[in-house]
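Structures incoming, each one as structure tokens.
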Structure 1
């Protein structure tokens, strides 16, 4: 029986595992296929593989944060523009409302209106 280093998907330190027949497509004694990126003859290679996987995870998370931060900044800018537009509209509405609204023809008002 051969001992090999197992470094699976999780960021745990590599562990020694018995392999009845080393290499792909064989399984270790725990029933896991011996992929070239999960089972290693050299302990250092196993540790380096775990490190590379963890670093890749950090890189992906960093990219996600950068993309979400950029999207958040764009959304904040749209919100500011929308608030400014709403404030301008509200001011124009208040000014127009203060003048009063014409009564539509046939609604107890004059037959001629500002929009006729």
Structure 2
């Protein structure tokens, strides 16, 4: 499933989800901030975890992320983990990892 901002003044954000029955993959592309965080939340809310043992969140193409957005990403990760599923965040920038450390949540989620 693909979620994408429309051409507006808001920065472009695209969130793609896929599920092969073993892993749910979520790829985030573009800039995520207060102007388009609702799209990210809607994409996370659409993820069906039934029957999927793991979630992999790919952030290599996330070019900007404000603290509020990172908090939503980490809240989603916590929710996934609390519901008994494995979650890993792949290819995040050093800035995202630093923010996670500063917020004290880097030990809660695997950054790969």
- request: Out of 1, 2, choose the structure whose coordinates give P(r) over Cα pairs in 5 Å bins from 0, in percent equal to 2, 10, 11, 9, 7, 5, 5, 5, 5, 5, 4, 4, 4, 4, 4, 4, 5, 4, 3, 1, 0 when calculated.
  value: 1
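Can you spot which of 1, 2 the value -10000 was calculated from, given it is helix-only ellipticity at 222 nm (-39500 (n - 2.57) for each DSSP H run of 4 or more, over all residues; to 500)? Let's see the in-between values first.
Working: 1: -18000; 2: -10000.
Among 1, 2, the structure yielding -10000 for helix-only ellipticity at 222 nm (-39500 (n - 2.57) for each DSSP H run of 4 or more, over all residues; to 500) is 2.
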- request: Determine which structure produced the value 22 for relative contact order in percent (Cα under 8 Å, 6 or more apart), calculated from the coordinates; the candidates are 1, 2.
  value: 2
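For which of the structures 1, 2 does the calculation of FRET efficiency 1/(1 + (r/R0)^6) of positions 19 and 91 (r between Cβ atoms, R0 = 25 Å, to 0.05) return 0.85? Don't jump to the answer; show the numbers that get you there.
Numbers: 1: 0.00; 2: 0.85.
Computing FRET efficiency 1/(1 + (r/R0)^6) of positions 19 and 91 (r between Cβ atoms, R0 = 25 Å, to 0.05) on every structure in 1, 2 gives 0.85 only for 2.
One of 1, 2 was used to compute mean count of other Cβ atoms within 10 Å over residues 59-66, and the answer was 17.2. Which one was it?
Details: 1: 10.0; 2: 17.2.
Among 1, 2, the structure yielding 17.2 for mean count of other Cβ atoms within 10 Å over residues 59-66 is 2.
Quick note: the coordinates plus some simple rules give every number you see, no bench work behind them. What you see is a predicted model; the values in this text were computed from it and never measured. Cβ atoms are built from the backbone, for glycine too; each structure is taken alone.
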